[in-house]
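Engineer: I've put the structures underneath this note.
Values in this text are rule-based calculations from the coordinates and carry no lab data. Quantities reported herein were computed from a predicted structural model and do not represent experimental measurements.
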Structure I
Amino acid sequence: MNEKYNLQKVLNLIQEFGCITEEQLQMLFGCDKRDFKDILSSRTVSRKMNAYVHNTRVDMDYKMLAALDVLCKYKKRLQKFYLGNQPIYINFLANDLLYDIIVSDSDDQEGIVKGLNYKLYDFQYADKYIVLFKDKSMLEKMKMDKPYAYCTYFPIKIIEKV
């Protein structure tokens, strides 16, 4: 078993975040095939396609999976990460900078852009934002004064960095 792998930490993460893919588990915790069997034997997690979903959840949260994909890209610089408050999916610390990952879909994209542009959210403490949208349609509407990366998902693709 990989030295970084800790079953209880993995199960706690799945419970808190709701779901995670095998690839993300491998990247963040160094899990291997034996570890995946341990995770399933806990009986608190079920497997759906290539993801593990906590039994308190109905289905996979694809926006969370997109946020976790971004987090994995920062693995080498990652210091800590936490579940965020909507619309922020994940807060993380990398190279002593605080990042917020915000994930939107077509239902809430206008509201999220407005909230970011006009500082309507009272928890805008991040040094940098990573904002994920399904397409490029909100790019021209982004007028934030803080540094951000505008990305599309799936797959994660950086469209613009400001």
Structure II
Amino acid sequence: MTLVLGIDPGKVSGWAIVNAGEELIGCGTEVTAVGLVAVVESALIIGGPKVVVYAEKWTAGGWRSAASMMGLGAKWGAWEHAMEVEGIPARRVLRVYSQTWRAAILGGKQRSTEAWKATALSFCRLKWPGGEWMSDDAAEAACIALYGVRAERLRRRKR
């Protein structure tokens, strides 16, 4: 059974855990290194050693400033450290461009960052009713995780 940990590694990192049946197991946001380790540990407790991680990757055109680029890189480094501490091998960590997961899950045309976040939140509230408490960062991570579940399904079929 595939279990995917989806990560939106911004300053306030969104995370979500989705299983092969596309059920949302948990989601939230995290800002501390200790919290990131706890999220990864939780995914492993729920999904066992075969958890797959899908995390957003960025293109150079999306940077607002060098400071934002460095901040995002630093947060991703903290996630990488958390995965290393918990023993998730690099081969089970896949990065996906925001344009790719958004097109596959949310569809539609180019939007502003704020509009994409609102679309992700609306999508998640429809897909997983009762998620009124979900933040837009967690919603984007849930969409990334859902993309990962579907991508893993396709990868298995190709084998």
Structure III
Amino acid sequence: MSLDILTPRGQKTLSDEMAAASIFERGTGLEYYRTPDNLPAKVDAVITKMGHIAGVVETKCRYGVTREDLRGKWGDEWLVTMDKIEHAKAASAALCVPLYGFLFLVDEGLLLTQKITDESGQYCVRFRVDRTETQRTVNGGSIVRCNAFIDMSNAKEWR
């Protein structure tokens, strides 16, 4: 199995993910640890505080999208594959830590963070689910699948 993160576009996304992680770490004092690149992990990262896991993270980098675009064009909703949210929710419940969504608007250098589940794995943000056609991977293509549209109107903003 070839992992998308290992392609040139995947490596660009990885670099931008690390920039988002740096913004988060500077703003919070917490640490962001990525899961292995060579395996299809169900979460992108864990965050730690004083040597303990404090959360699991689903991270997305978006290009050519501004905060104003997110509010105006997309009704302040972040599209994430529902399957990814369900897997990360299970990890949240298993580890007894919250699930956070990290949406990095690369062109603005703006990181939005949204708590998606609490430490028991229960959803704590509004979202809707719809079956839509989206880009298959960072490398392109298209696919029809169930997607979560997460409310980002109360997301924390970090620069």
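Engineer: Comparing I, II, III, where is relative contact order in percent (Cα under 8 Å, 6 or more apart) highest?
Structural biologist: When relative contact order in percent (Cα under 8 Å, 6 or more apart) is computed for each of I, II, III, structure II gives the biggest number.
Engineer: Here's a follow-up. Quick one: Cα extents along the principal axes in Å came out at 37, 34, 32 when computed from one of I, II, III, so which one is it?
Structural biologist: II
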